[in-house]
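K.L.:
In structure tokens below, several structures.
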Structure 1
Amino acid sequence: MSSKLIAPSVLAADFANLQRDIEMVNASHADWFHIDIMDGVFVPNISFGMPVLQAISKHATKTIDVHLMIVDPDRYIKTFAELGSDVLTVHYEACTHLHRTLQAIKAEGMKAGVALNPHTNINVLEDTINDIDLVCIMSVNPGFGGQSFIENTYDKVKQLKDLITRKGAATKIEIDGGVTNKNAKLLIDAGADVLVAGSYVFKSNDQIETIKDLKALANS
């Protein structure tokens with residue numbers, strides 16, 4: 001069984017000390033950097049853009065998992081590849097031609113991810129699951145950090161796991177939003193492979209220890 005991954009969400013980092021926080025993640029038991037790009041249109045918030053991602057890429061020594069919460073993501077696929085993204089996740093709700101978008105991401109040498117908002121049913125991925133490397137299930141409404149976890153997520157993870165198994169796909173399941181030591185193990189037991197944790201990690205007193213505990217919980 002492959003190791004379950006922890007991806008601290010840089011949106012919750014201290015932007016005045018970004019390099020320090022990046023180096024903390026480098027030194028920790030974390031596996032990936034999770035980076036949210038928001039445009040203020042697809043979600044009601046604006047996060048950082050290309051220059052900040054470029055700065056993060058310069059210092060990060062781990063997989064860079066970029067989550068685009070933007071309209072018309074196709075316009076920027078090449079740019080995000082050039083900025084060092086390893087995994088590029090687009091929202092199902094933002095893609096008119098999802099299959100084409102997935103092919104375009106892979107053509108740039110990245111892994112292709114699809115994120116689903118809380119109201120979006122797993123069934124919409126029935127026809128593309130074999131082309132998807134990662135499905136990011138939003139366990140909060142996208143746009144802001146620090147929100148509380150939506151309980152329906154466990155059922156959704158199980159449904160997605162069933163779909164992946166049924167289609168013989170190798171897709172990983174990522175959970176984004178409200179992940180803590182209280183639900184980490186339950187999410188993994190339901191079928192999750194990657195846990196994104198923002199506020200829970202960066203607002204803790206000992207970030208390195210918090211990540212280590214989360215990693216141990218996920219793999220217990």
Structure 2
Amino acid sequence: MSKILQWLLDLLYPRKCVLCTGLLEKDRVYLCDKCRKDTEKVKGKIHRGSFFTHCISVYYYEKDVSSAVKRLKFGGKAHYALCFGALIAERLAEEGTTCEAVTWVPVSAARKRARGYDQAYLIAKAVAECMGLPLLKSLKKIRHNPPQAREKDSASRRANVLNAYASVNPDAIRGKKLLLVDDVITSGATLSECCRILKMAGAESLYCATFAAARE
């Protein structure tokens with residue numbers, strides 16, 4: 001891309017911080033200096049759920065972070081997935097989490113039609129590209145259950161996702177160490193149910209990664 005074309009694009013479509021939506025400095029990508037410095041990161045590994053070893057998350061699901069996730073999911077900001085995926089890959093490297101392939105928590109067909117895309121797939125694709133790993137489709141959603149955000153306790157969240165997913169292409173994941181990607185971890189019910197299905201399909205071990213995590 002020529003410098004003139006890039007200048008015109010920046011003029012017509014100025015780049016904005018994914019979190020605060022303020023204009024980005026010329027040499028910054030995705031996040032402004034203030035958000036990168038001040039947004040609280042999730043430290044260490046999250047142990048919240050079953051059938052997976054741990055979950056790595058970047059930021060807590062609050063304030064500008066929760067707004068950014070909602071813009072990705074409901075506001076048509078599909079390009080945010082590139083930022084989310086790159087930041088997840090950074091955190092995985094910091095924590096030393098390794099795997100053989102990347103997969104994702106799929107949305108239902110109805111939700112994908114309404115949004116125009118599957119945000120977890122886009123995030124996982126970015127993670128896989130950053131880490132130089134294959135991206136495998138391993139799950140499909142077979143029950144269009146209500147959003148987990150409507151469920152107020154852990155028991156109802158587990159019941160809400162029970163048997164909502166099924167494995168696909170089990171030969172591709174059998175015996176593999178997989179990274180399962182989603183946008184947010186709250187109680188861990190969705191990740192646990194997906195990992196249960198993947199374990200039954202033959203995955204050797206499972207790790208999870210999300211852009212955001214609700215505080216316990």
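K.L.:
Looking at structures 1, 2, which one was mean count of other Cβ atoms within 10 Å over residues 85-92 calculated from, given that it came out as 24.5?
P.N.:
1
K.L.:
Now a separate question. Tell me which structure, out of 1, 2, gives 1.9 once distance in nm of label points 7 Å out along Cα→Cβ at positions 21 and 37 is calculated.
P.N.:
Answer for the origin of the read-out: 1.
K.L.:
When semi-axes √(5λ) of the Cα gyration tensor in Å, for residues 29-140 alone is calculated, the result is 21, 16, 14; to which of the structures 1, 2 does this value belong?
P.N.:
So the calculation was done on 1.
K.L.:
Further question: Just checking, which of 1, 2 has the largest value of FRET efficiency 1/(1 + (r/R0)^6) of positions 109 and 197 (r between Cβ atoms, R0 = 25 Å, to 0.05)?
P.N.:
Between 1, 2, the highest calculated value is found for 2.
K.L.:
State the single structure among 1, 2 that was used to calculate helix-only ellipticity at 222 nm (-39500 (n - 2.57) for each DSSP H run of 4 or more, over all residues; to 500), giving -12000.
P.N.:
Structure of origin is 2.
K.L.:
For which of the structures 1, 2 does the calculation of distance in nm of label points 7 Å out along Cα→Cβ at positions 61 and 157 return 0.6?
P.N.:
Working through the options, I get structure 2.
K.L.:
So if we calculate mean count of other Cβ atoms within 10 Å over residues 45-52 for every structure here (1, 2), which label has the highest result?
P.N.:
2
K.L.:
Taking mean projected area of the Cα convex hull in nm² as the criterion, which structure among 1, 2 has the greatest value?
P.N.:
Sorting by mean projected area of the Cα convex hull in nm² in descending order puts 2 first.
Laboratory data are not the source of any read-out in this text; all were calculated from the coordinates shown. Everything numeric here is computed off the predicted structure, so don't read it as measured data. Cβ atoms are built from the backbone, for glycine too; each structure is taken alone.
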